[in-house]
1. Can you tell which of 1, 2 yields 1.8 when distance in nm of label points 7 Å out along Cα→Cβ at positions 62 and 294 is derived from it?
2. Computing distance in nm of label points 7 Å out along Cα→Cβ at positions 150 and 190 for each of 1, 2, which one ends up highest?
3. Where is relative contact order in percent (Cα under 8 Å, 6 or more apart) largest, in which of 1, 2?
4. Here helix-only ellipticity at 222 nm (-39500 (n - 2.57) for each DSSP H run of 4 or more, over all residues; to 500) was calculated and came to -11000; which of the structures 1, 2 was it taken from?
5. One of 1, 2 was used to calculate Kirkwood radius over Cα pairs in Å, giving 22.6; which?
6. Which structure, out of 1, 2, was percent of Cα pairs over 17 Å apart, for residues 198-261 alone calculated from, if the result is 59?
7. One of 1, 2 was used to compute distance in nm of label points 7 Å out along Cα→Cβ at positions 278 and 318, and the answer was 3.9. Which one was it?
Structure 1
Amino acid sequence: MNRIRLKFVSVLAVLVTALLPLSCAMEEEVRNGEYSDTPKGNFMALWTIMDEHYCYFDLKKEKLGVDWNEVKTRYAASISDDMSDRALFEVLCKMIGELRDGHVNLTSAYDYGRNWSWKTDYPANFSKDLQNKYLGNDYIMGGNGYNYRILENNIGYLVVESFEETMSDGRLNVMLNTMALCNGLIIDIRDNGGGKLSASESLASRFTEKKVTVSYTCYKSGPGHNDFSKLYRDELSPAEYDLRWIKPVVVLTNRGSFSSANDFACIMKPLENVTLMGDTTGGGGGMPMSSELPNGWVVRFSSAPMFDADMNHVEFGVAPDIRLDMKDEDIQAGVDTYIESACAFINDKLVNF
């Protein structure tokens with residue numbers, strides 16, 4: 001029994017001794033808070049930037065089992081002084097990819113490291129060809145990726161391809177006035193990859209007549225994983241002096257609805273006349289920030305977590321009120337399951353009004 005115990009202690013000592021040079025070598029890449037422009041220095045800089053500023057470590061550990069210290073140990077073993085830039089880039093991208101966060105990216109002069117599993121691991125529930133079919137050839141181009149028309153059943157159909165730019169108040173007024181006599185409005189944000197929060201909030205402000213608590217936000221207040229400020233209430237106010245829509249609204253979502261589109265779904269969901277229909281959004285609930293490694297590569301990361309009106313994380317997406325999947329038989333027949341279901345829902349509400 002003693003021999004077995006001694007043997008175990010001996011093996012443990014060998015393992016610890018083997019790891020010490022690696023740990024020391026990594027720490028030696030730091031001098032007066034500055035990281036050297038070497039593979040080990042850039043590795044340590046990236047790991048530390050994330051360790052001190054990323055906002056979802058506890059959530060990712062709970063949902064995905066990610067232990068950031070274990071990640072450091074595992075990937076440090078792949079770093080060597082003689083590795084090429086491309087080899088280093090690949091290792092670093094895989095390391096931050098463990099977080100499965102679409103807002104966590106590494107940019108070099110020759111590539112853009114990303115993990116898009118939030119979208120690619122799920123059914124598309126979207127056909128661009130079918131969307132174009134419903135828009136037709138004579139749709140109105142509202143500008144900045146906002147395209148709309150009135151469908152044959154007198155329901156307005158608005159496609160928001162992106163929130164990269166804010167649609168002007170004047171153009172929003174024209175759009176809502178054009179569809180003023182419609183029975184309801186469908187807003188299609190499927191495969192909308194996001195953009196500016198101000199753009200999504202500007203559109204959302206047209207669908208409420210009163211101030212509504214729609215989300216909460218807090219901010220990193222220190223380098224610890226749990227160092228956060230208090231929660232701040234985010235309220236959506238009705239657009240002043242502009243047209244507002246109080247008829248039924250259906251927002252169509254899929255896993256490709258990400259970042260600011262995720263935010264749009266989050267802040268629209270509590271509104272009385274709004275129904276979310278489709279698949280859970282792709283997430284991206286953390287406001288992104290960027291930092292630079294010694295070699296000039298830029299890392300982007302989620303820095304401030306956002307929560308819905310019930311104070312639930314929206315990093316993994318916003319669930320719809322009515323869950324839908326595109327039907328293969330509909331697609332083959334040239335029918336968009338989502339749009340037809342939204343039309344039926346609006347017409348049913350009109351009949352029962």
Structure 2
Amino acid sequence: MLFFCLYLLPMHGTSNTSKRHVRMIFYNVENLFDTEDDPVTNDSEFLPKGERFWSERKFDLKLKRIYQTIMAASEGSLPVVVGLCEIENRRIMEMLLSETPLGKMGYNIIHQESPDHRGIDVALLYNTRHFIPLKYQVYPVKNPEDDNFTTRDILHAEGVIEADTFHLFVNHWPSKYGGVIETKPLRALAAQQLKHAVDSLFTINQFNVIIMGDFNDSPIDESLVKHLGAKKPTITPEQTAIYNLSYPHALQGLGTNKYQGKWEVIDQFIVGGNILITQMVTEQSYKIFKADFLLEKDKNYLGVKPFRTYIGYKYNNGFSDHLPVILDLNIDNVTGD
């Protein structure tokens with residue numbers, strides 16, 4: 001476990017409490033690789049001479065597109081945190097800050113290399129003016145029946161927003177590549193690992209839990225409902241339960257990713273019951289950011305689909321095969337007199 005410096009929050013005199021609007025974003029950026037060969041991972045297709053003919057020009061444009069998306073999804077309210085997945089390494093995150101205005105806006109990085117065979121990780125950008133990191137750790141997802149199995153770790157960051165401590169979990173669960181039925185147990189493993197981590201927090205009275213990620217399953221699928229225990233939001237929440245704010249969107253046929261003509265909500269925000277009890281969220285708090293520039297015409301299945309970087313091995317000059325998702329919180333803003 002790695003620790004950050006703990007800052008003491010000033011509390012002088014009496015205090016006035018108002019509500020502060022806090023925005024969080026999660027975005028699967030679709031294969032953010034650099035152009036350098038990593039001999040430890042299978043990144044050969046994203047090299048200048050690889051199958052995708054990845055280049056510095058394409059990489060630089062990809063960084064700019066991610067910045068453009070984050071700014072557009074901010075809608076005038078800079079996010080306190082941005083969860084990202086499908087990023088290759090910390091160097092890429094540092095370049096995202098140095099090659100775009102994000103660094104000058106006060107963002108910093110929480111990241112740790114995962115054992116995924118392709119070398120892709122999850123990461124968290126945080127605004128240093130509004131999020132004080134306390135510590136972070138990762139939870140590996142292991143398969144007891146296959147010692148060679150590797151996937152993305154689950155990132156757990158603890159930090160302070162205003163006067164409240166929050167526990168943020170960033171996820172990218174195993175994909176359905178290889179078959180939905182065949183890979184179903186792998187997502188169940190990820191769900192069980194995450195549930196264990198969250199339940200451990202509840203036993204020590206840490207209730208402000210926010211889970212974000214690409215789960216590669218819908219809110220109504222078994223991995224999220226049965227193995228993680230994420231429930232449909234209710235007007236009578238329990239403090240030691242978790243609730244999937246994306247659940248209603250799935251029932252409405254909306255989505256963040258489109259596969260074979262079908263939209264699915266696989267990018268989600270899930271919160272602990274205390275977030276609902278204290279009314280930090282409303283029915284409108286979770287949103288799919290579906291800006292026109294992130295979409296293109298779906299010639300095969302009609303309608304529109306995400307404007308992605310590649311279609312197969314053909315460079316498509318787009319953004320991502322996923323749409324970003326937003327969580328808006330209303331948190332007590334404590335200021336001293």
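Read-outs: derived from the displayed coordinates by stated rules, not from any lab. All of these numbers come straight from a predicted model, not from anything done at the bench. Cβ atoms are built from the backbone, for glycine too; each structure is taken alone.
1. Numbers: 1: 3.7; 2: 1.8.
Matching structure: 2.
2. On the way: 1: 2.5; 2: 1.7.
Going through 1, 2 one by one, distance in nm of label points 7 Å out along Cα→Cβ at positions 150 and 190 is largest in 1.
3. Details: 1: 17; 2: 20.
Greatest value across 1, 2: structure 2.
4. On the way: 1: -11000; 2: -6000.
Structure 1 accounts for this read-out.
5. Details: 1: 22.6; 2: 20.5.
Here the read-out was taken from 1.
6. Details: 1: 59; 2: 46.
Corresponding structure: 1.
7. Numbers: 1: 1.1; 2: 3.9.
Here the read-out was taken from 2.
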